[in-house]
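Engineer: The data blocks that follow each hold one structure.
Throughout, read-outs are computed from the coordinates displayed, never taken from laboratory work. Bear in mind the structure is a predicted one, so any value in this text is a computation, not a measurement. Cβ atoms are built from the backbone, for glycine too; each structure is taken alone.
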Structure P
Amino acid sequence: MANIIKINLNEKSDYVSKFNNNILSSELNQYILEECKGYSLGSEIVMEISCNYEMNSSEKGKIIDMIRSGFGTEISEMLVNRKRNIIIDIFVFIAGIFAIIANIIFSDFPIISEFTLVVSWVLIWEGVHDLIFHGFKNKVDIERKRQLTKCKIIFK
């Protein structure tokens, strides 16, 4: 069974950005994301759009395009950021390993040795933590938005 996101539009300003008529309003974008949070990632989503005003077929097509391209653009941006974050996390992890090596080298100097030990574990922890937890959250967000770009959109 499909999960249904009901959208009620009272006027054109409900779905377009106040700055650009070719971009979905951020309020509607946020509403759609909030509505689909409880749905499983593999489930089918249907958007039911009800209009309280006369809307022609080209406007309906424009809304569909704005929804799909808006979430598609967000996915592209998230993928670029994800790639950059993975590189940074790996760099931080490797810096932690170098700090452990520095700890071994400076083991005759207790203060420097303790400092490099703490720094090394913090760097290693941050790199691993970000890779695992933030990477997983981003992956879920990307899949959710991918799900929205493929959803069925109907007008009532």
Structure Q
Amino acid sequence: MKKNQFAEVLKLISLFILIAGFYFLFDSQWLIFIFALLFFMLFLALAEIINLLHGIHIKLTENSELQEREKNRAGFYSVQPVSEKNKEKIHQYFANQNIQVKNIISTPYQEFCMVELQKEYKVIDLRGENPHPVPEGQIRHMENLLKWAKERKGIKLIK
């Protein structure tokens, strides 16, 4: 972990105060020595507090960077709701084929949702003018979506 320079300077100042306090101790000036000892402890304590806070800051920064990397890798954090307009288009698409849609499942991927039909699930591409099913060959390459569907919903998209 990278050291905090301000805390290191405070430690040096506290050491300087302690050395100066010992100098006054040899001159029999007890009161100055006691104040020097108190200031030594105060500066040393401040340096330690700064080091602890610096360590916490570094851990939080690493966590947020990790979350940002995960966010970029997976697409987003949370489920992106399917708009009412797209839901209507999905129902229309399958109604034209005489297939009943049981459920439309939002995914963490803005461009895709899953549709529960009678005996299977379909991944729907919401990009473009009209939503359309994603071919199984393309779904195989959507590893994050496959993993999300299996882990979060217990749905196996590929046979």
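Engineer: Work out the source of 0.65 here, i.e. which of P, Q gives that when FRET efficiency 1/(1 + (r/R0)^6) of positions 12 and 28 (r between Cβ atoms, R0 = 30 Å, to 0.05) is computed.
Structural biologist: Q
Engineer: Compare Cα Rg over 2.2 N^0.38 Å across structures P, Q and report the one with the greatest value.
Structural biologist: Q
Engineer: Taking relative contact order in percent (Cα under 8 Å, 6 or more apart) from the coordinates of each of P, Q, which one would give 32?
Structural biologist: Numbers: P: 32; Q: 13.
Considering all the candidates, the number was obtained from P.
Engineer: I've got another one for you. For which of P, Q does Rg and Dmax of the Cα atoms in Å, for residues 4-51 alone, calculated from the coordinates, equal 11.3, 36?
Structural biologist: Label of the originating structure: Q.
Engineer: Kindly point out which one of P, Q the value -19000 was derived from, the read-out being helix-only ellipticity at 222 nm (-39500 (n - 2.57) for each DSSP H run of 4 or more, over all residues; to 500).
Structural biologist: Q
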